[in-house]
1. To test your reading of the models, identify which of I, II gives 17 for relative contact order in percent (Cα under 8 Å, 6 or more apart) when calculated.
2. Out of I, II, which one gives -7500 for helix-only ellipticity at 222 nm (-39500 (n - 2.57) for each DSSP H run of 4 or more, over all residues; to 500) as computed from the coordinates?
3. Given that distance in nm of label points 7 Å out along Cα→Cβ at positions 117 and 165, derived from a single structure, equals 1.4, which label among I, II identifies that structure?
4. Given a value of 2.5 for distance in nm of label points 7 Å out along Cα→Cβ at positions 109 and 213, point me to the structure among I, II it was derived from.
5. If mean count of other Cβ atoms within 10 Å over residues 45-52 is computed to be 20.1, which of I, II is the source?
6. Hey, percent of Cα pairs over 38 Å apart derived from one of I, II reads 25; which structure?
7. State the single structure among I, II that was used to calculate FRET efficiency 1/(1 + (r/R0)^6) of positions 205 and 269 (r between Cβ atoms, R0 = 30 Å, to 0.05), giving 0.70.
8. Out of I, II, which one gives 22, 17, 10 for semi-axes √(5λ) of the Cα gyration tensor in Å, for residues 5-100 alone as computed from the coordinates?
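Any read-out appearing in this document is the output of simple, stated calculations on the displayed coordinates, not a laboratory observation. This one's a predicted model, so the numbers in the text were calculated from it and none came from an experiment. Cβ atoms are built from the backbone, for glycine too; each structure is taken alone.
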Structure I
Amino acid sequence: MTSIIFLGTPNFAVPILKALSDSNYEIKAVVTQPDKKVGRKQKLTQSPVKELAEKLNLSVFQPAKLSKSDELNQLVEMHADLVITAAYGQFLPTKLLQSAKIAAVNVHGSLLPKYRGGAPIQYALINGDQKTGVTIMEMVKQMDAGDIYAQEAIAIDENDTAGTLFEKLSLLGRDLLLKTLPQIIANPENKKAQDTSKVVFSPNISKKQEQITLNMTAAAANNLIRGLNPDPGAYLLVDNKRFKIWQAQVAQDKTALPAGCVVANKDRFAISFADNTVLNLIEVQPAGKNKMAIKSFLNGQGQKFKIGEKIVDS
């Protein structure tokens, strides 16, 4: 039976681990990020991968930093046939990659070489791409630079968010990995180098990138909202406070109002953006409040805003 060390942390990795466990593979160890405190009550929470691994009675390792841990030596000494990662969240030390008897393989949520890095799904949405996909690739020391074993693309729906796209690509990655692994096991050298002239990076989203700015068009603002939903969320500055937008829609109409003004506040709540474009807000979260449908907002504090009034600070 082919043996595997699996490394992953978020929900993206869960269907992949489950499928490997259900198939004819021996999972020698599961490596995931340490439990972390979540929410206002700072409740210590396990990663989704750890939750599944424990249900499957698999051995779990959670080093804070894998490269300088005692766990690393234990993993290397397992000499698994395959090391497989899916959104683990740390760089893998070379000695672990080299310990794999057959190959070290990664399930990456983009069509490499486009979007190397930690946020490929978010950037596909933020940049308004029409398609994305998954890549099954060899892991090397350089980030997401390994040779490609297989790829598969899907269209991005206009209503997709990072949340829905994560789910779609997780299942696509699961199926493509299961399809590709027998080929890798039979002939691990059957792979294709990435075209380095087409490399695009997708670094982790910064705090600064979460703000919707007035130099954006309505389409660009909407893409950012979709790309940061469900986490961390995109926001406007209104009265110098964060006003999160969870769902919006590019309006058909144009406006002569400067960017940041209220275009409509009765049957809809719409804001002007660059190039005379207009964005309809559908689900919002004013500072200190819960998420709410725009109708609820308009029935409450939204009533104070007047058409033509500039309400966005910058």
Structure II
Amino acid sequence: MTETNKVIDIHSHFFPPITQAEAAALDKHKAPWLRVQDNGHGMIMTGDQPFRPVYSALWDPARRIEEMDRSGVDVQLMCATPVMFGYSYPIDLALPWAERMNDYALELCAHNPSRLKALAQVPLQDIDAACREASRAKANGHVGVQIGNHLGNLDLDDEGLLRFLTHCAHDGIPLLVHPWDMMGGDARMKKWMLPWLVAMPAETQLGILSLIMSGAFERLPESLKICFAHGGGSFAFLLGRVENAWQQRDIVRENCPQPPSSYVKRFYVDSAVFDQRALGLLVDVMGEDRVMLGSDYPYPLGEQDVGKLIRDAGFGAQRTGRLLGGNAGEFFGI
């Protein structure tokens, strides 16, 4: 099998066997840790509270490889479950936490380093520390960095966050932007997983548009490699609405000198859209060179048979190959 024929899943998560004592060093009331059961299942805890039931593929690389084999996935990039980010803590706590989580990731990858790769996390609340940790992680073997799409009320067009993106561009560090800490909270989206079904796509689109409409892409180096998870959220479907607003209202185009559609060439998205029609639209909007296989494995809202959506799309061999792995190989240097 040639390198260009590899199937590469760029968006999967891990959660290492964080002990309660390790978590308490960050925050004994809210920091996440893993309660492992004997049956291959477990519970992510935040302090003393159950957060999410999980199973061993999150922390057992052998189990992960078995499931990759069943889905025909050659390489999988693992990134932190967003509850691990730790953005709200003082940097003297958050930096060692990020360093430990990144070391955990490489320990899991060491089981089969040709098939398991890691994306690092960084403490975005301190841009200088985030830049140092991103570069340290790259030197240690991480193939990129995952960040959340915002930092509190700061979106990606914040000057500090732009400085971090610029650092990654100059240091050759690819970025995956993942939605998290979704808008709306519990007040209006209190059940049916609506924060994940409604707010998560909106958060992702907000991240993209914050870079487009602010003119940030005009200032960022063209060498920046940035990918948005979950198919770019609602961006592809609503691009026409954004384009129309840019043409009709000067307040929309005030900081954005070019039509919003012209900035599609500046970023990538993954394929986690779960519908053939949605995938077709996504590839039409983004182009076949800017969509990469992403599954959100191994969570229940992820693609259960990784790569099936792309394989069954009827795209033809060349386009299918690019989406399944060719684009990712170029983007992450795999």
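1. Working: I: 13; II: 17.
Label of the source structure: II.
2. On the way: I: -7500; II: -11000.
It was calculated from structure I.
3. Answer by label: I.
4. Numbers: I: 2.5; II: 3.6.
Derived from the structure labelled I.
5. Numbers: I: 20.1; II: 13.5.
This figure was derived from I.
6. Values: I: 25; II: 10.
Structure I accounts for this read-out.
7. Values: I: 0.70; II: 1.00.
Source structure: I.
8. Values: I: 22, 17, 10; II: 27, 17, 9.
Working through the options, I get structure I.
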